[in-house]
1. For the read-out FRET efficiency 1/(1 + (r/R0)^6) of positions 58 and 130 (r between Cβ atoms, R0 = 25 Å, to 0.05), a value of 0.70 was computed from one structure; give its label from P, Q, R.
2. For which of P, Q, R does distance in nm of label points 7 Å out along Cα→Cβ at positions 42 and 250, calculated from the coordinates, equal 5.1?
3. Figure out for me which of the structures P, Q, R the number 3.4 belongs to, where distance in nm of label points 7 Å out along Cα→Cβ at positions 2 and 210 was derived from the coordinates.
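What follows is calculated from the coordinates using simple rules that are stated; it is not laboratory data. Quick caveat, the model's predicted, so the values are computed rather than measured. Cβ atoms are built from the backbone, for glycine too; each structure is taken alone.
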Structure P
Amino acid sequence: MLTDQEVAQYHRDGFIVVPDVISAQDIAELRTVTQEFVESSRQALEHTDVFDLEPGHNASQPRLRRIKMPHLQHPAYARMVRHPKIVAVLQRLWGPNVRFDISKLNLKAAGFGSSLEWHQDWAFYPHTNDDLAAVGIMIDDFRTDNGSMLVIPGSHTGPIYNHHAKGHFVGGIDPVDSGIDFSKSVMCTGKAGSITVHHVRLLHGSSANTSGSQRRFLLHQYRAADAWPLIHPPTSWDQWTSQLVAGEDTLEPRMTAVPVRIPYPAAPMQGSIYENQRDLGSRYFNDAAAESVPS
């Protein structure tokens, strides 16, 4: 599925964009199902176990920011977890044994879709090794003007930055104090049906969607089967073993020298990362994401 050059790029840069992975038929179904969730969110007055809402959400103008754990909400999303082309990509990067973790669907509606401040996924869930990645399915065309994901190539080999503010873990990096050179960032663009794969330690974020078209991003997180969580251990053994999507399971974690910061104390604003980041002091992106929303 991946060329030697693409594998080398992933290990060097910490991300790749792979075109033409998801069929047009599957993309059409994902769009239909996602719109159905947007319509259902009209009835939500506050965040729920399924819906994370944009500031200004209401029944007449539904502003759905995230569908939580979409693989548990509809079979169309669940099928993507074990998509053979996605699994083949991950096996090419890590070897035969791959485990699924969690999912989310981030929506950026035309004209107001919220930004997501710079962060590293690893800050939320360190493991015994860092063969973890998020696979993002582009449900729409990702362009330079609709809030596509920004990444800093090579940052996955560097430090784990401070994601705390006022003594609490807030899931975002202070752009002033961090010393990060954001001018090195690049944008992950592509046609609908493309996927991104980004390393768990890669610095990434995204601006608001200021365009006239929506941007929907279905994200599935995976890990090598021998990567075990240092926090948030399995609460259900049956669930843990059922999340193996390829290869064989193991009770022997692979231990590597990886940098770790523990994400405690918990953020004052619980819920999604958008809520966590509300308590971030300095912000890189300036938009409605900083406004209040019922919780």
Structure Q
Amino acid sequence: MSVRFCGLELAHPVINASGTFDLLAARVAFGEPALRADFPFAAFVSKTITLEPRAGNPPPRLFEVPVGLINSIGLPNKGLEGYLAHELPGLAALLATCAVPLITNVMGSNAEEIATLLERCDEREEIAAFELNVSCPNVQTGLDIGADPSALEHVVRAVRPATRKPLIVKLTPNAADVAACAHAAEFAGADAVSLINTLRAMALDPDTRRPWLGGRTGGLSGPAIRAVALAQVAAVAARVAIPIVGMGGVQCASHARDLLDVGATLVAVGTESFRDPTTGAQIARALR
């Protein structure tokens, strides 16, 4: 079950989707010995960090739908300096005891911000690789940076020299041609791509008939997007030669196997971990 991914030796192909598993909170809830004994992921992806601190979107932030979850969390985080000083040491110490590498997820609104994030984090030996979230709106066009192949290629090419470590580009599903975006990322120097991110969605308050979420719209995840994820991963696998991290609605080993069978190298568990934090470990065992 061991997998070699971008130079990293992983015990199995199951990792977490960024922002869906709070490792430091899990240590408090389960206890460090229990967490170490059955750590659910072969690599751990941090929540997204940005250059400056973010408070996130106003509440309410979550809306449950029959086959999924809409979130409008808004990427709250302590910013680059807060991550390096306060979160990274705790994450790294726990992951070191589990022999699990840390992948840090970063996001910026332009190439300069992203390059700064990568350069500062590249200095830290605790970080094994990076995942670049390109679902941030471009300050000039208003579109997701990752929605246009040409813009994405420009950004990835500009930031690639900022780190010597593996760079995974997390693609947005809200694009006309996701496979073309994946090819652009590969051409610009990405070591891998990950997909799919959440689909843009909205929910209405049943009484006021106005948007329920504080951010008006949010991202749909969970079983509702599994078929979309399977189609997009298959399309990307037919277009690129670099490794793929597949995700979207994975609840059990058969769902993970579907993504592996259409071309994913690794599979990420996201929303299902909110319901059962041990899902990743269960899937890894079942795949074995």
Structure R
Amino acid sequence: MSPVFCGIPLEHPIINASGTFDALAARRVFGERLLERFPFSAYVTKTVTLEPRAGNPPPRLWELGAGMINSIGLPNKGLARFLAEDLPRLAELPVPLIVNVMGFSREEVAQLVAAVAERDEVAALELNVSCPNVRTGLTMGADPGELAALLARVRPLTYRPLIVKLTPNAEDVVAVARAAHEGGADAVSLINSLRGMALDPASGEPWLGGITGGVSGPAVRAVALAQVHAVAARVAIPVVGMGGVARGRDALDLMRAGAELVAVGTESFRDPAAASRILAELERLDAGFGPSPAAGSPIGR
């Protein structure tokens, strides 16, 4: 129950999915109690881009019967303000910090990796490769050749672990995962959200301001399980599994499918204390995991 992930010792296997838990906002609400009982064994930041992004126009969310569609659009302060304002405060969290970055070209990703990796506060980087390369038009995480070229550019820039967050919207996710492994990635994480859309029931027009968005929650759980199982069987690097994790049973299923860590995402929107509950349920399901000091949360108390 205390894995060593890419050389990083962790207290337990439950982390957060990028962009689904705002640790800085949670600390403003819960204060030091959050640090005393932090629900995750590592914290993954929301995506950082080179320049500031306002995100997509509203509406940004659509609730499904078994999840939601988000079209938030990766709003963030940009690299310079993240390093100056957010990173020092995130470094006060009692767990290792994984910074998620995304660029619109190999050179943008290289600038992000070089700048973030030199900071001592950072334990690892996660590459969000769901964005099209502006030069080729190909989504970097959906094309094995594009991903291989990206890693050839950024792998030499840092000794820190690189995690590649795979998109499920690829023709052959296993081929992309193998390209990540062969290109020097230390781990892969999957799945990101599936592409979907919703229509306004009155007008019949697209509801979301960005037209389409990412489907997440229990609706994608079976897809996540299948892709984690397929990838874990074909690569020799750790896999972080995510997608519809709402119970300890869901986490256990992903681990049985080959995931070394499990990330909680959409469920944290519904229940900010979900990760602690899921960990406790996971412990009860498998007595061999033993107790975890991180069980329990200040949220909702």
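1. Working: P: 0.05; Q: 0.25; R: 0.70.
Going through each structure in turn, the value belongs to R.
2. Details: P: 5.1; Q: 1.0; R: 2.1.
Among P, Q, R, the structure yielding 5.1 for distance in nm of label points 7 Å out along Cα→Cβ at positions 42 and 250 is P.
3. Value 3.4 for distance in nm of label points 7 Å out along Cα→Cβ at positions 2 and 210 corresponds to P out of P, Q, R.
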